[in-house]
Structure I
Amino acid sequence: MSDRTAPRWLLPEAIEDLLPAEAAHVERLRRRLLDEYSRHGYELVAPPLLEYVESLLTGSGRDMDMRTFKLVDQLSGRTVGVRADITPQVARIDAHLLNRKGVTRLCYCGSALHAVPSGLLASREPVQIGAELYGHAGLEADIEIVRLLARSLELCAVPAIRIDVGHVAIFRALASAAALSSDREQAVFAALQAKDSPALRDLVIDVAEPARAGLLALPELYGPAAVLDRAVALLPTFSEITQALGELRRLAAAAVTLPLSFDLADLRGYHYHSGVVFAAYAAGNPGAVALGGRYDKVGQAFGRGRAATGFSMDLREVAQLVSPQASRGAILAPWPEDDALHAETERLRGQGETVVAALPGHEGTWHEAGCDRMLVRRGEQWIIEAFKED
């Protein structure tokens, strides 16, 4: 089908409208989560949809480059991009605009756009919501963020059944000791993500010990907190690895009520994150519904290298995992309107009711507006009555 013959209502692949019921469901979740973040001290920011690519892609490395729509700004002639991830924008706000000395907590919610979908059924226009904590390098910040992530999913009625935790410093230490070239490191990284032990074995066949044994052990190091004991026994005693495993132990001890598991080969966001990383899973969805971790170095390009940790998720994806709450039907108000009727409809709206005016010429279509009751006048009183089906 050519562009000229294609129906004008068709949308690009993996781009969808949100119709009234779904849009209302997503909006209820957005309000619920942002109110919760505010109660935890997270301040709302709203970065722009468009930025110069030099700023937009700072700190995200190659992970976001191929997923970012790029175009030429007609005013400056420079290349701009439509954001594929809001987190680097929030890091820019913290580092360059707020410029605070102490701890800063920020939250956000907005649409992003992906040049290619992140998964088979994923939308290219996710509604990204998240929370970021800046200015504290200690594990206490990571613990707070993981707890807030779990709380967020509970509020969405999609509780996490598993939160996988890893630490990118472990792989970095092993890759450095193995003196891997850039291309070879990428191949090893891909094999670890796929848990392809045979391919990994071929890739590190000539790597010196103990780095070789450490890399080969990573795909097997996943499971409950007890796996950290196995990691101590199997991994080299490099200082970076010892510190990382210590942080994971502390996190496990501090979040015993959460469904934490550990996966030392899970390196998603490897080029972006700098420490603890985590991914939350929920029933009914094969992939992670929320991602997060520490990314201390992103702010350096904006003038301040601040400690940073946070998480984000796609509200559209989360909303699809739970049935929306049935909303109360609207009240149909008669036409024509007079002062008394106007006062009554405003009184009802003030009580939280939805009141729809019955404009002339649309009799019989009240159900399309979700009306299940009508406002009628009986003598000097206004009465709400249920509709009777004909």
Structure II
Amino acid sequence: MSGNSQGPSQASVGEVFTAFLKLGLTSFGGPIAHLGYFRHEFVERRKWLDETAYADLVALCQFLPGPASSQVGFCLGILRGAGLLGGLAAWFAFTMPSALILFAFAMGAAAFTGPVAEGFLHGLKLVAVAVVAQAIWGMSRTLTPDRTRAGIALGAIAVVVFFTGSFGQIAAIALGASAGLWLCRGEVAPVSGHLNFPVTRQAGFAALVLFVALFLLPPIAVRATGAQSLALFDAFYRSGALVFGGGHVVLPLLQAEVVTSGWVSNEAFLAGYGLAQAVPGPLFTFAAYLGAVTGPPPNGFAGAAIALIALALPGLLLVYGMLPFWDAMRAHPAAQAAMRGTNAAVVGILGAALYNPVWINAVLTPRDFFLALAGFLLLTVWKLAPWIVVVVLAAAGILSRLM
């Protein structure tokens, strides 16, 4: 079935921008919720594509590294908004509101002092504990459902524990892919439908070449020039290129890049990550906060722009490059096996991050343990929206400092 053979005529770029700006201002709840908002808006209401084509598109974006909800939005913009320009309009409109909120918070954080501020920021750190624990809980049930994949996750934890920094993250993902090819070939997922986007094979191939070039060349340029702007771009681009399994996986990757290097303190890192749960739009806009508060310049607006674009760019290049080739690749058993192993590995990477830096920097007293556990239960048992849990734990953090 063709992904663009039905529905209304092609929308204007302005129409795409307006539709996604509304979603960027109202889409709370994380990537899974975002996909639900997209389905309601573009499958049910606007009828830009049908259920089968939308399911195929979601499968592609979940298969590739990067923020799945932003990638789906980018592809929907391509589908109905004059090709690449429409995709960029969709991504910018969906991302801009939360990026601006987090940037504003970063710029005002230095003046945010005193017991109330300390309690608020500590409450945000506890939010990070609850949210990451919830992500591991949900991902482990779907991505490590058997002994083999649980073993791959455990091996990934061992790798990142014994090999710290970005090398450990890359090695764990490579281990997962290799183990998946060897151990996870038993099942082949059924393939249905057909996606047909206005992207030629030549354009797709060029995007994939650019993705590889930007992954390999900036580290060489950084060593040759020592330019901090290139180092900042490289750190965030490399993190975005390795984010398999959802937006929360970016946490350990970015921590290895910006905290280990001393650019951002653990305290500021976790406070920003906690606040990112309370704003609408994609979690990747956390990069705007980190780029703004990073230690050596460029920081402020320039740092925020570099970090945000660098983190999102690899996922957008990959999904654009794969659109013409996806139908053939998704049916290949080896590709499916490698992804099963990679997804199991990212559960392990996120599990290691729950301990360090999240737990050891947030849970300092028995009271902190109680609040973090309460936040986890509010998310998993009571099914409250993340922004509500942010408000509750931030308020609890303030009260605990004032008592």
Structure III
Amino acid sequence: MSGPHYDVLIVGGGHGGAQAAIALRQKKFAGSIAILGDEAEPPYERPPLSKDYFAGEKAFERILIRPVAFWEERQVELLLGRRVVRIDPRVRRVETADGAAFGYGTLIWATGGAPRRLTCSGHDLPGVHGVRSRADVDAILGELDRVERVCIIGGGYVGLEAAAVLTKLGKGVTLLEAQDRVLARVAGVPLSAFYEAEHRTHGVDLRLGVTVECIERAGDGLSVRTADGGAVACDMVIVGIGIVPSVEPLLAAGALGTNGVEVDRWCRTSVPGIYAIGDCAAQANCYADGVRLRVESVQNANDQAMTAAAHLIDHDTPPHAALPWFWSNQYDLRLQTVGLSVGHDDIVVRGDMASRSFAIVYLRRGRVVALDCVNSTRNYVQGHKLVEQGAIVSREALADSTIPLKDMV
């Protein structure tokens, strides 16, 4: 089996894959480049799928990472609507589900992940949706005119952002979270409590500590049955319970990994000639005490892409060490996060949470490791240096919002 050969073949057409191609051309890489993606669309931004695009505030053309003509001008070939099912690292070739084959000199794996599915009966019924691709959101939007009640399963960012949009659109929303608070994986108790109160104030029926037993047809709608014997009648179900890293072909080819694929500080996998970047890449993170983890963010995907591209051209390039940051829009609330709160052992609230403009500072062994800033861009911007330096600051000073964070650096 033979096919076209590319000096750099990028598998995955999301933020990381697109940025890798852009970075290579910016660094004057003259070899052939192709982006092979399983969606039919050219690379586009993912965050708006649960925000602006979902709300109808941005057309699809406005969330393209680059105009279609850009890729042709930069001589980056787009191989769209193809899914890699096998990698042969001995001959440096990938094979796709449609039977095609593509050779590579270097492979950059940037596939992200697929929405984690429920395992209960009824998880695949019509009207049950995930939120990961344009097709997912278009399917939801195509049904919304006939929908009055939505049950959202999962209280992470995707579920909460979807709840905010649907509430704004006048839908009745019930949100089920299996843990005892929302955002339990990524934030501290004060922020969880704040967002729980906000969503309830906006009319969301938020239920915590509730697990789903099954989903059933109920007349013209659906019924989500819970383990406590309850049931939620609805017209649509949206599932937002995280992602499963898309790395099966890589692991089958011999790459190390469990929760994602393991990469070193330059984003190299254990297989020669293959890098991995973005949501699927598990990397030791200097902002998490060196713990190996996957950082699911646009910023991380872009920064890892630039590291991989730079190292591909020049092996003396510095390793990846970018400070993680994230954001979420819900109602009129802008949440901006810097750093990783994983493993924190203390929390300081800065400002009055009732004012809906405040910051939460996370400490680990006395050092500032992360901030969650709600409608508080100044704290977010000034807090970067504290996190970068792992600054040791008294709790009293951090709690005093009259003292600018920049004065604590």
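Among I, II, III, considering only distance in nm of label points 7 Å out along Cα→Cβ at positions 15 and 47, which has the greatest calculated value? Walk me through the numbers on the way to the answer.
Values: I: 2.2; II: 1.3; III: 0.6.
Top value of distance in nm of label points 7 Å out along Cα→Cβ at positions 15 and 47, among I, II, III, belongs to structure I.
Among I, II, III, considering only distance in nm of label points 7 Å out along Cα→Cβ at positions 55 and 343, which has the greatest calculated value? Kindly include the intermediate steps, with their values, before the conclusion.
On the way: I: 5.3; II: 1.5; III: 3.6.
Structure I comes out on top.
When you work out relative contact order in percent (Cα under 8 Å, 6 or more apart) for each of the structures I, II, III, which one comes out largest?
Working: I: 17; II: 30; III: 14.
Looking at the calculated values, the largest one is II.
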One of I, II, III was used to compute helix-only ellipticity at 222 nm (-39500 (n - 2.57) for each DSSP H run of 4 or more, over all residues; to 500), and the result was -6500. Which label is that? III
Determine which structure produced the value 28, 60, 12, 0 for P(r) over Cα pairs in 20 Å bins from 0, in percent, calculated from the coordinates; the candidates are I, II, III. II
Among I, II, III, which structure scores highest (criterion: distance in nm of label points 7 Å out along Cα→Cβ at positions 103 and 367): I
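We did not get these values from a lab; they are worked out from the coordinates using the rules stated. Quick caveat: nothing in here was measured; it's all calculated off a predicted structure. Cβ atoms are built from the backbone, for glycine too; each structure is taken alone.
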